[in-house]
Structure P
Amino acid sequence: MIHDFYLWMERKEKIHLSDSAPRFVHEKEIWWCSVGQNIGFETNGKGFDFCRPVLVIKKMSKHTFIGVPLTTKPKNGSWYVGFKHKEKDIVADISQLRMFDCKRLLKKIGETRDTEYVLVKKGIGCLLDI
């Protein structure tokens, strides 16, 4: 496990120092995102880039956005919202909602339909009691 943290720190430094042009993101898009090796029960990425799919909820600036990590593992509870994407069952883990820098983005996977996006946003509203 400690080894994963060291690998992530090396990868994170490269991401941080990259001078690539900012990626243009829009609400409803799903991207492979270098989420990282995190602490405790926080969602981790996998593989060399420590990545996982993330749904863009709100663009904050040309450099940042609010996103929700996604999984294909079935989950139950008020902090999970399930939907279909490209014939696959997907679950948005809204308890892991957070801000991301666009430098973490690797590749656009696709986009949710309006109905699914609204479901996820309603789930976030219920979780945050707003």
Structure Q
Amino acid sequence: MDYKTFIDTEAQRAGLPKDQAETVAHATLKTLADRITGGEAGDLAAQLPNPLKGDLQKEQENAEAFDVGEFVRRVSERAHVDQATARNGAMATLITVREAVTPGEFDDITSQLPQDYRELVGPMS
């Protein structure tokens, strides 16, 4: 999936203007990078369009442990949107990521997330 298709799909799914959807997509991926290991963030970046790869770069290998509420709060803060928009946009972004990468890669990501994240990513394996 190319970058334009990714953002167009995410914007339509979230019901957001494309510029706001783009901002939320980047904020979501940066927050996801905080929550997963550096190796997994790198594996995910390898399957996403170039403009999204930088959002997944990490200085450290360790994942931070935080719940879905903190995930949404961080997306909201990074994207400068309210928490409802952040939650909706994060969900749209992560569902679009699921479509853009191999099923095995998405399973690897969700295996690092607690079950409360299923509200954002859908059913987990």
Structure R
Amino acid sequence: MTDLEEARAFFANDKYATEATGIVIEAVGDHYAKCSLKLDDRHLNAVGHVMGGVVYTMADLTFAVSANFRTERPTVTNVAQISYMEAPAGDTLYSESRLLRDGKHICFYEIRVWDNTGKNIAVISMNGFHI
């Protein structure tokens, strides 16, 4: 089983992100993940835009995969801040994580979300706590 297959199998248990929302893990590595999401009507809010919670959920799963794949220290979100840049113009979202610091108890990641037209949708800062 490849790392990607192993990550997808493990995080399939995150039913909300993977089944209800439809987020797909595209790549994994050491403190790294990339995910994608094909947008459809279930992701829209009442005025027809992609709901902010969809973007946050995508970032949260990307963080979870980055911080928890093949680690002996399970990590949970401690603090998260999302800055929405603009509404998606495309039909697919992508997210990618970057570890900025990994300490004894706290880690810090930056998650970037963009669409298939190249628009920057959001930047998310996530502090994790190693439990």
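What follows is calculated from the coordinates using simple rules that are stated; it is not laboratory data. Not measured: the values here are computed from a predicted model. Cβ atoms are built from the backbone, for glycine too; each structure is taken alone.
So mean projected area of the Cα convex hull in nm², computed for just one structure, reads 8.2; which one of P, Q, R is that? Of the structures listed, the value fits P.
When distance in nm of label points 7 Å out along Cα→Cβ at positions 29 and 45 is computed for each of P, Q, R, the one that comes out at 1.6 is P.
Assuming 2.9 is distance in nm of label points 7 Å out along Cα→Cβ at positions 69 and 117 as calculated from a single structure, say which of P, Q, R it is. Write out the running numbers ahead of the final one.
Values: P: 2.4; Q: 1.8; R: 2.9.
Only structure R yields this read-out.
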